Structure P
Amino acid sequence: MPATTLRLTHLPTGAHATVACVSANSPGASAATLERLGELGFIAGEPVQLLQRGPGGREPLAVVVGETMFALRWLEADCIEVSPT
């Protein structure tokens with residue numbers, strides 16, 4: 001994976017990026033979690049923007065992928081690798 005990728009949880013608020021891949025980055029991330037993220041549209045090449053973080057800079061994270069907004073838990077967002085644009 002290129003060095004320019006980072007986890008969605010590390011993307012600055014308001015920043016735009018492109019989904020690079022979705023992978024389990026913690027023991028709590030199950031195959032079902034990864035499948036659900038793919039079904040929601042978090043697939044390689046899709047544009048994404050981190051709109052807002054929850055209280056204390058944590059969860060939920062308001063994220064737009066394509067043209068749809070989602071609220072993601074930290075565990076889910078941490079599975080998404082992005083390339084900032």
Structure Q
Amino acid sequence: MANHKSALKRIRQASVRRLRNRYVNKTARNAIRDLRADEDKKSAQKRLPVVISMIDKLAKKNIIHRNKASNLKSKLTRAVAAL
């Protein structure tokens with residue numbers, strides 16, 4: 001167990017950040033899943049910029065790698081275009 005006040009604070013901060021990262025990541029994954037399942041092209045085109053923004057924010061915060069973000073955005077854009 002930690003012996004310093006700063007170490008205890010670090011543990012608290014890490015816990016809060018981990019939970020926030022998990023929530024944001026799961027929310028984005030659900031949005032991606034819903035976008036892929038969408039059959040209507042208009043609604044998918046409307047939803048695509050929102051999902052891309054979520055992906056960019058995950059990459060910016062290093063929750064996912066920037067290359068993974070790029071691959072996801074590319075695949076989603078192609079999927080929406082193919083509808």
Structure R
Amino acid sequence: MLEIKGTYQNGRIRLDSNPGVDSPSKVVVTFPEIDLNAPAKTSQKKLQWSDFSFDRSRKLLKDLKGSLSEELVSERRNA
């Protein structure tokens with residue numbers, strides 16, 4: 001068994017050295033410093049009301065005559 005250390009970050013594993021294996025090979029990845037009993041940390045941002053800009057949408061649509069849905073259907077038919 002060959003052991004190579006590396007770093008996991010943002011969904012990718014970066015190996016510290018080249019294993020020298022040219023063919024597809026199965027691997028086993030272990031995370032020695034992670035406590036599986038600890039609560040998981042979430043790095044995802046939670047949405048807040050301030051993340052939505054309805055005023056910006058209003059400004060974009062201020063010159064629209066008719067309904068937005070009719071305009072979208074017409075645009076898609078012409079595409």
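Laboratory data are not the source of any read-out in this text; all were calculated from the coordinates shown. What you see is a predicted model; the values in this text were computed from it and never measured. Cβ atoms are built from the backbone, for glycine too; each structure is taken alone.
Overview of values
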quantity	calculated
At a computed 1.5 (distance in nm of label points 7 Å out along Cα→Cβ at positions 29 and 61), which of P, Q, R	Q
For -7000 (helix-only ellipticity at 222 nm (-39500 (n - 2.57) for each DSSP H run of 4 or more, over all residues; to 500), calculated) the corresponding structure among P, Q, R	R
At a computed 17, 39, 22, 12, 7, 2 (P(r) over Cα pairs in 10 Å bins from 0, in percent), which of P, Q, R	Q
